[in-house]
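Next up, some structures in structure tokens.
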Structure P
Amino acid sequence: MSTNTQPAAAQGSTKALLSRLRSYFLFVPLIYFYTFVMGTLSLLSSLFDRSGRVQHWFARTWSSMILKTLRISVHVEGLEHVDFSKPAVYAANHLSAADIPVLYTCLPMQFRILAKKELFRYPFLGWHLRRSGQIPIDPDDARASLRSLNRASEALRHGTPLVVFPEGGRSPSGQLQAFMAGGFYVAIRAHAPVVPVVIVGTYELAPMNSFHVRPGSVQLILGKPIPSAGMKPRDMEKMARQVHDVIAETYYSRARVTRPTPANNQGKAKEGFTDYPVGLQPTQGDENQSR
């Protein structure tokens, strides 16, 4: 028995080593190269186009180049559920750095992203985010974050769709994390629906804190829009739970990752839902403005 398994184990180890070498010395350098070139061109285009539309085209092209290079294919479902001519908040689970290219490549409309402020500090990436009109959120500054959320709701009112990652960051385990409510506050203030977006497979191909990227297939599923009509900012926690449940149901029915047991997830979920993101608490002024 051992003589039969040893060659198979050795072959598996060789394949894993070659996969890592290909990722470290081919895939990752190419991604950095694409980012440098497309980021530079995107920044130059911002001097002539303040709307961000040209920069969005560069972001989509950059994303397509990355997915093709990594040989990651995406199967999209649920496009028929969404009217892309109307603004909405697209709330997606966050598993991997590959999520951004997947969304840019597959969502058929212009959009802006609500992102952590720290991302705006990176060369080229941060410059592109700022010049293309993406919206920074500072977890350590509640007032600044509230201003950013209000700015996002104004952009949404004027017809610009918004993509948010309610988990606040990538999942280190592939399991769905608790949702923060900031993106839902934006939807409620703008009286816009929330579209649940489920990403399946990117965790297995490009997990957090790893430079080993594997080719493979990914699923992107768009759920039916959840209306915010009649809701007030104080209802953002309720809406966060509703969207979380919809995404969790689809994600765990398709992902290789197992659903956490309630006993293990209860405390984390409670903290994530009841602690308002970045210190955000709906004020009386916010309540009046939402009516």
Structure Q
Amino acid sequence: MELRHLRYFAAVVQWNGYREASRHLYVTQPSISQAVSDLEGEIGIKLFSREGRVARLTPAGQVFYEEALKTLAQAENAIATAQRAAKGEFGRLGIGLIGAATCMFLPDLLRKFKARNPGVALHLEENVPKGQDLAFDRGEIDIGFTRTLSADRQSSYSTRVILREPLVVALPKARKVEAKYLRIADLASERFVIFQRASSPAAFDAIIRVCNDQGFSPKIHNELNNMQTVLSTVQADEGVAIVPASASNMRADNVDFFRLKPDNVRIDLIAAWPKREPSIVLKSFLDLLDEELPAIRKKAHYI
């Protein structure tokens, strides 16, 4: 059974006969008659009782007509929905994010995206870089704001650098340090609280490298899986932490942040998405991101 058959049948009913249906549909009368005959043969019932040139619905035909109208309406709705989806007006977008690194710009970006695409449902998943890798693999997210990808993933993803963050050192406020900068070498005797490598290899390796470059290996006291917990541990004077500068956006009333000397290492925050033709919805989001990047970087004022 084709939708064309249902449309021809419904037109015969609506226009009270084959002749008028043919005139309104711009289809020959024999074609309409054949389509209705084929329909009757397929369902095994007579839809019309013919009296001269008048085609009247049989009782079974009346029931079928009512159901046919529902089917045609549903088909029209499906077409309209698909067309909206093709224009990016409808759909779903999964976004992975690192809370501390994105809180400065992501809320405003999402508001602007929703204003342009009110029919798109957003699914947000806050997770560490390794967790975002798994979310990509499960098809839960379409784009992630994350750290530099591992070598085995780089060939499969497109990326865009959002921010190049300096590293800062977090100390408990009780130490009352007056300087704006601290020498990395002066931290050699400190106990370190660090974001564990299993969660974010790029951040972990960058922190270890800046210490190694100054002639020491950090004494790691705790490896944690949550940046807020890292700062809470520093606040409790259970160690110091070298963290990306965006960590200073988090609530940490009793923690002070200091730039480092030397200050020659940057850790990238990137947008990453699978390297294939993006969906209309994802492309719309990427277009907006491109528009907003200059303002995002200016607001971050990282040097």
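Suppose you compute distance in nm of label points 7 Å out along Cα→Cβ at positions 114 and 234 for every structure in P, Q: which one lands on 3.1? Value 3.1 for distance in nm of label points 7 Å out along Cα→Cβ at positions 114 and 234 corresponds to Q out of P, Q. Here mean count of other Cβ atoms within 10 Å over residues 170-177 has been calculated and equals 18.9, so which of P, Q was it run on? Structure of origin is P. Once distance in nm of label points 7 Å out along Cα→Cβ at positions 146 and 202 is evaluated on every structure in P, Q, the highest one turns out to be P. Between structures P, Q, the greatest calculated value of distance in nm of label points 7 Å out along Cα→Cβ at positions 82 and 178 is seen in Q. Which structure, out of P, Q, was FRET efficiency 1/(1 + (r/R0)^6) of positions 34 and 186 (r between Cβ atoms, R0 = 35 Å, to 0.05) calculated from, if the result is 0.70? So the calculation was done on P.
When Kirkwood radius over Cα pairs in Å is calculated for each of structures P, Q, structure Q comes out greatest.
We did not get these values from a lab; they are worked out from the coordinates using the rules stated. Just so you know, these numbers come straight off a predicted model, no measurement behind them. Cβ atoms are built from the backbone, for glycine too; each structure is taken alone.
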